[in-house]
1. With Rg/Rh (Cα atoms, Kirkwood Rh) as the yardstick, tell me which of P, Q scores highest.
2. Tell me which of P, Q gives 20, 13, 8 when you compute semi-axes √(5λ) of the Cα gyration tensor in Å, for residues 106-161 alone.
3. Given a value of 0.25 for FRET efficiency 1/(1 + (r/R0)^6) of positions 90 and 114 (r between Cβ atoms, R0 = 25 Å, to 0.05), point me to the structure among P, Q it was derived from.
4. Please compute relative contact order in percent (Cα under 8 Å, 6 or more apart) for structures P, Q and give me the label with the greatest value.
5. For distance in nm of label points 7 Å out along Cα→Cβ at positions 122 and 138, which of the structures P, Q scores highest?
Structure P
Amino acid sequence: MALGATIHTFQVQLADVDRGIYEDLSLRLARHPSETEAFMVVRLLAYCLELEEGIAFSEGVSATDEPAVVVRDLTGSLTAWIEVGAPDAERLHFGSKAAGRVAVYTHRDPAKLLAAWAGKRIHRAEHVVLRSFDPGFVDAVAERLDRRNAITASLTEGQLYLEINGATLSTAIHEHRLGP
């Protein structure tokens, strides 16, 4: 018998001072059995840090033609392609052609990702943004996950302060560019 997805709920108080966004979010994430907790944490963080009208989680692992997080305008057109983890160059190329903006959030070593993408064909590579977190941050958040989670997230001057289920953590949001 196949295992089903595990549902996690998140009550998030978001204060993105850098972009002037202050929201209370109630989110439900389904974690597929093949998805690590670290990957799910990065999906959640990408959603919160990219929050704008039209943002949504995709169908997850089963959605091979969509990234982990999408942003669509009122007509349904894809405006942002937001990947999580370590997508290959071909996927970034596809996403960059499909949407006006592409971002990748990773819990992996960003230098290894950039090296893997170097010299590969990626449409508008100079506009693709890779964002990473301090080593150990994502794992520390994942260790504190429950099925029901209360999070306070504050982003100011590129520094993320996160309180999850009573534990306080922080990280810089590191931004890396593929092109010049």
Structure Q
Amino acid sequence: MSSTSQNPTQANLDHPTFNAVKSAFPGKKFRGTEFRGQSTLIIEPQDLHAVLKFLRDDPRCKYEFLSDVFGVDYLNYPGKMPGRFAVAYNLICFDRDDRFFVKVFLNPSLPTGGIEEDPALYVDSACDLWPGAEWPEREVFDMFGIRFRNHPDLRRILTWEEFPGHPLRKDYPLRGRGEREQYAVIDRTSA
């Protein structure tokens, strides 16, 4: 496991979870980061489900609570990132009062301006591990266009089904693509 730190004065890459994952998955590619006391394990997309299951079930880890699943678009990010998009999982172990992040990076293989289904923007769903992952994964799908294999109900959750894009992608126009013009302006006198 290679390790990087965004703040060397607070680096603590000897977090026991890093070593547990590394020993459980020999030969797999992992990177670990620490920033402001928060540990993040960066893994390859094909290893995501197995690593999340290990982090939940292994007695050394016991991350039994999935607090959040969220997406990030690193378009025009000042640093060099391993991919344009990331999906991150915020895991909590209540026994140790420990929070741990798992992140996968994805690079689109198609232009990201539309709603085309990109085969490079797929990861495995965590709904079978944590049923509470259903809605956050739907939100990541809706806002970023990242799809989750084996999700029980992958459909839009914040926008309507025919919405013309994924609005949290950084190349989505700030004023939208005409969807605001479809609504009548209501003021106090007409309400």
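1. Going through P, Q one by one, Rg/Rh (Cα atoms, Kirkwood Rh) peaks for structure Q.
2. Q
3. Structure of origin is Q.
4. That would be structure P.
5. Greatest value across P, Q: structure Q.
Since every read-out is calculated from the coordinates, none of them should be taken as a lab result. Model, not experiment: these values are computed from the prediction. Cβ atoms are built from the backbone, for glycine too; each structure is taken alone.
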